[in-house]
Structure P
Amino acid sequence: MRLLIMGPQGVGKGTQAALLAEHFDIPTISTGDIFRFNIKNKTELGLEAMSYTDKGELVPDSLTNKIVKDRLAKEDCANGWILDGYPRNAAQVEALDQMLDELGTPLDHVVALEADREVLLERMKKRAAEQGRADDTPEAIAKRLETYEKETAPLLDIYKSRGLLVLENGVGEISEISKRIISDLH
């Protein structure tokens, strides 16, 4: 099973990705985790990423694409994976299409979690308080939600047109949401 999990910050992507990964016995691949791994281990890709992050710059799509492709080619991904946090824009959709074509591993489904903005804001406020996340200020949250709406949400139409989109309500008991997703994927 090869899945993308998409949705705005605070909708529960990471939580659901972990539960789905356990259910399907496949790895969850978060672009943030890949970057941290490569930087920590000073891989060639990690050092290249650091040349941007050390200056406070965003890592360009071209490097993000290389890092994702490198990760998808690893042995533990042979039976599937869940990508969380990628693709984020139309150029990355094209790059992912090309990667999957080259790897001979088509995408099975795109799970998109949805929730009202008020629910997302409340969840992120709670997460900031519980985890002490400095990046969860009201201003940062609003900016990330706006970026998602502008750049990433339109990608759902691409996957819908391909018949891959599975829309799910991200509100409710975590286990119930997970059961709905699994049921809709079979």
Structure Q
Amino acid sequence: MRIEETPLKDCYIIHDTVFEDSRGYFFESFNQQKFTALTGIANPFVQDNQSRSVRGVLRGLHFQRGEHAQAKLVRVLQGSVLDVAVDIRKDSPTFGKHFAMELSDTSKTQLYIPRGFAHGFIVLSDTAVFFYKCDNVYNKQSESGIIYNDPALGIDWKLDEASLLLSEKDKVNPLLKDITETL
């Protein structure tokens, strides 16, 4: 396991050591002891989630408020996505900034997104299976979001607007400037 810092404070790219031969491949997708030693983050993960989506599905930008905030360790099991993390911690030097990277089943790369970040992804392949570990359980009353096309964030989702598939709730999320007082 190798950790790479992103431009966002406390957000990391995780490169796993992959062993490949004629039979296929093997890699350790997570090891809490190594992760803590490399990042200093000791919060255990308590919930795993998985979704399958078709090309153009944009999920996000989501976050949990208050005591139910979640850090996430995300990866793609099949296909490819553009994954986006947005720092919404008001006291952070990278507040309001985002980081985007392609995650795919072939890269076997993961992204660690700390608490206090909004998160989203868009499917770039025909289908994608997305997997993530959370360090806190989901709480419906604490869920919130930021509109995916907030001009202040300037996220390039890589697909044209007409091809995006969004949930009804993700179409009406507020702008970042409208949620900062209630984080």
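Since every read-out is calculated from the coordinates, none of them should be taken as a lab result. If you're wondering where the values come from, they're calculated on a predicted model, not measured in any experiment. Cβ atoms are built from the backbone, for glycine too; each structure is taken alone.
Annotations for the structure displayed:
- Which entry (P, Q) yields the derived value 1.3 for distance in nm of label points 7 Å out along Cα→Cβ at positions 70 and 102: P
- Computing helix-only ellipticity at 222 nm (-39500 (n - 2.57) for each DSSP H run of 4 or more, over all residues; to 500) across structures P, Q gives -16500 for structure P.
- Looking at relative contact order in percent (Cα under 8 Å, 6 or more apart) for structures P, Q, the greatest value goes to P.
- Computing mean count of other Cβ atoms within 10 Å over residues 54-61 across structures P, Q gives 19.9 for structure Q.
- Winner on distance in nm of label points 7 Å out along Cα→Cβ at positions 78 and 142 once structures P, Q are ranked, highest first: P
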